[in-house]
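Student: Please find the structures below.
Read the figures in this text as sums done on the coordinates, not as results from a lab. Just so it is clear, the structure is predicted and the values come from calculations on it, not from any experiment. Cβ atoms are built from the backbone, for glycine too; each structure is taken alone.
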Structure P
Amino acid sequence: MMNRTFVIIAPKLQEFAAPDWEVWFTVKLIPILPSFTAEMLLEVTADVNCTNYHVIVEGMGDVFLEMTSTRRQEITRVLVERLKEFAVQFNSPDCRKDIGSDAEWLDINLGLFSKVANYTDLKELNISGLAALESLSPDQKAELLLDPSTGAIENVTVVKEVLSSILKSRDEEQLEKFFETFVEFNLNGLDKECAACEKAGCARRSHRGPKGVSFPTLPSQENITYITNAGVRDAILNLTLTALAPKFPLFQTSDYELWFQINLVVLLASFRPSVLVVIPANLTCDSYDAV
């Protein structure tokens, strides 16, 4: 249906006035807009001004949840490349009228697709992650913290602000999504260190976690690398355990494995007996071993 409709309207796009874009992308096409392809979007945005572009983004955002994950990624890529290619235009006074912050700029120019974009893309669009914090996805927030150019991972105040923005979300999965990326980036960084060590002739050991996850370590380390700033470590650990505490009674052994053998490993240096009081005393033997 979308394909046939687009064949009909495509030749008329150059004749569209502002009201036409509005009626087509926010009314008429809505029922079939989830099937709008990246190729169609490329053609539609090839020669539009920022006002009409904003209408297109608004319409696409209205059907964001009805799109497949792959379609969202494809649409996001087109929108991001469009913004990069015409950065001067989209940052001109006319296009930035009534836009007072990076968060508002993201909302108008990418909408919900901003959460699908790569963190590096947002940086290339000159978006300040801290200024647009509430618009970032959990994985983007993790990358923001670990971005050396921001120095965020050494700033306790910033770390607390980022973690708090995740914990106050109604989406309970945000914390886990954050740690997926947070741990992945830490492991990738450690892999590079290990590769350099191996090249220099060092032996390589590993600490094996659940489900075959292997945490590589350097010969001089007892465990995986950890965040060196004690204040930052303490802040992340305390906020995380406080958020997890109400859920611990419902945890299965696999949950304890996930959090204590993977997600929280980079914070191990901050573990103290007082920290563990939030863990239920009636753990099963397997769960106790996992912790």
Structure Q
Amino acid sequence: MAGDPGLFGPRSVTWQMHGDPMMWIAGVRALYLQALHPRAVAGVMQNSAAFQRNTRGRRDAWGRLMRTAHFVGTITYGTTAAAERAGAGVRGLHRRLSAADTATGERFRIDDPELLLWVHCAEVASYLHVLRRSGFPLTDAQADAYLDEQRTGARLVGLDPDGVPGDRAAYAAYFAAVRPRLALTGGARQVDAFLRRPPTPAPLVPARALVWHRVAGLAYGALPSYAHELYGRPAPRPATVTRRLRATGRILRAIPPSVRWRLPPRHILRAVERLGPDTRPAPYKLRRAAAILDGGEGPRGEPYH
């Protein structure tokens, strides 16, 4: 393998996972979960037009989702220098921003470590939860390895990696500790309304009903039960959600990677061109590694959310 493998490299769990198409549904789940932290959602609402039900809100919300995807793709598949530049850009942006607590009026910084940690954990836990639940082959040991690897991403956004959960047990403890601070605020209601029915140009309304409704429904259904309770909306039974996630995963994974990876921003294609065809992300590589290392232990349910 020639070239710079970046911060994770082809031997990491992150490299194999982040090429999966279910990452998009996981990203929407992360938005739902992140919005339940009052200060996190206030920071978004007060520093952008995202999730407002107008043209600018639509543009800012989708732009936010695409920027997150670009950041994750860059730090996963880009060179070391590109990943470090992306992290510096995020830290610089957050350093300049602040917001007001909607309950107390107190000003707070967007780069407050507590907020950064919540956003990081909600995002990473969503990726792992949705991919495993939809049938992506990961053993428990590989799941823990993934969470440990993601401390690198936490460092890039300004967190001390030593203070970031690094396995499933630590994530479960973190979510149990933060849960009492979560609430359904006006900002969270706005995110929920937007994700359920985003403003859409008239020609795309049929596609919203056909495609987006399913994506948002799957993402919402995959949330933990306490999130459903806070949002005040029911969700299908867990077994139904799992069945739908697995069916969707089978459909999306049947699309040839050579087709999926040609969609912008093409991080994976550039990484494979840089490092060689043997570095293509593929779930079977994790399955094969598990069989060699630990006898092929299968995926289990997640105790954290």
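Student: Tell me which structure, out of P, Q, gives 1.00 once FRET efficiency 1/(1 + (r/R0)^6) of positions 32 and 120 (r between Cβ atoms, R0 = 30 Å, to 0.05) is calculated.
Tutor: Working: P: 0.35; Q: 1.00.
Derived from Q, not from the others.
Student: Determine which structure produced the value 3.2 for distance in nm of label points 7 Å out along Cα→Cβ at positions 24 and 232, calculated from the coordinates; the candidates are P, Q.
Tutor: Going label by label, the one that fits is Q.
Student: Right, another one. Who wins on distance in nm of label points 7 Å out along Cα→Cβ at positions 48 and 272 among P, Q, i.e. which is largest? The partial results should precede the final answer.
Tutor: Working: P: 5.6; Q: 3.0.
If we compare distance in nm of label points 7 Å out along Cα→Cβ at positions 48 and 272 over P, Q, the biggest value is for P.
Student: Which of the displayed structures (P, Q) returns the greatest value of Cα Rg over 2.2 N^0.38 Å, for residues 144-255 alone on calculation? Could the numbers behind the result be given before it?
Tutor: Values: P: 1.20; Q: 1.31.
Max of Cα Rg over 2.2 N^0.38 Å, for residues 144-255 alone: Q.
Student: Further, regarding this structure: Given structures P, Q, which gives the highest value for relative contact order in percent (Cα under 8 Å, 6 or more apart)?
Tutor: Values: P: 11; Q: 31.
If we compare relative contact order in percent (Cα under 8 Å, 6 or more apart) over P, Q, the biggest value is for Q.
Student: Moving on. Suppose volume of the Cα convex hull per residue in Å³ works out to 173; of P, Q, which structure was it derived from?
Tutor: On the way: P: 173; Q: 131.
Of the structures listed, the value fits P.
Student: To test your reading of the models, identify which of P, Q gives -18000 for helix-only ellipticity at 222 nm (-39500 (n - 2.57) for each DSSP H run of 4 or more, over all residues; to 500) when calculated.
Tutor: Details: P: -14500; Q: -18000.
Structure of origin is Q.
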